[in-house]
Structure P
């Protein structure tokens, strides 16, 4: 297959991801406007900027320019297509996680007045399935693009974000839900079911 095919496949995943996220961002703006607690708003803004420069900018460069051609490496078509299958699965999972969260979803770390503790569906075995899903994106996008530079930027951005976000989020949830969240933490893993 030629590179245009992989650009189309990556573009389709990015469109799907943005379609899902935009729907829930619109919903977020109109529901539950009262925030009771928010963690590190300045750091949250920096995390958003970090992910933009780690994921979006190099992704657009790969899609629409040849500037990242220095990072290309050989991967068999079957491996790159497996990357697309992983990506398609991750977009379905992305939708399911958002749907399970409903009005609890927020683009920033915050607790709202009507916040509820979700422990079923995608949250049954891991506390942060949205972040687990982002790891699937990372794998998918790296395989589809077959570009080590893009894989490196996504990996670094995601690692930095998760290093700060997960402890902050768990602290916020513990403050709100107390022993219920602590009990939930004891019986679940952070990102990978039964492992980590």
Structure Q
């Protein structure tokens, strides 16, 4: 295992351990996984609206928008774990979860693209489109690999990492860091797409 893969595995396991504590508590309540999914996508939509209005006060709208986006993304990530822990997994729930994940990320990247358009930053705007397409393809390549019965979750830019990159970019956006976060997001997304394509090819070549 490479150093990068080992690092990713380490913080992934730690995040799952911390999430398990919250999931255990939620599983004892009447909160359903689909309710978490709906709350997550609504919060991400609200965060995108906040980011769009950053011209009124960069510090307030970027920071509050970033915080709401992180909370909404955490709910989007926890809904699947809640479904597994509480025994409430359904085919529709899994479909809804994967669909709203794309919607949530699309809302935020779309809002960031509008900010770049308003500023006349065409380079960053182009990378925002590239990041959006790349993030969708990351999920699509995983889904197609799993349809073939193969592992499709390899790569450096899964959804958790993309959420972190966007959140950091929003936190430092008043100092011009948002465009660099989008550059990094686009690069890691497309690198991950290539990694997953190569991984699927390697798996299909195995006897």
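Here are some notes:
- With mean projected area of the Cα convex hull in nm² derived as 12.4, matching label from P, Q: Q
- Here relative contact order in percent (Cα under 8 Å, 6 or more apart) was derived from just one of the structures P, Q, and that gives 21; the source is Q.
- Taking mean count of other Cβ atoms within 10 Å over residues 64-71 as the criterion, the largest value within structures P, Q is that of Q.
- helix-only ellipticity at 222 nm (-39500 (n - 2.57) for each DSSP H run of 4 or more, over all residues; to 500) derived as -29000 - corresponding label from P, Q: Q
- Structures P, Q, by distance in nm of label points 7 Å out along Cα→Cβ at positions 120 and 144: label with the highest value: Q
Since every read-out is calculated from the coordinates, none of them should be taken as a lab result. All figures in this text were calculated on a predicted structure; none of them were measured in a lab. Cβ atoms are built from the backbone, for glycine too; each structure is taken alone.
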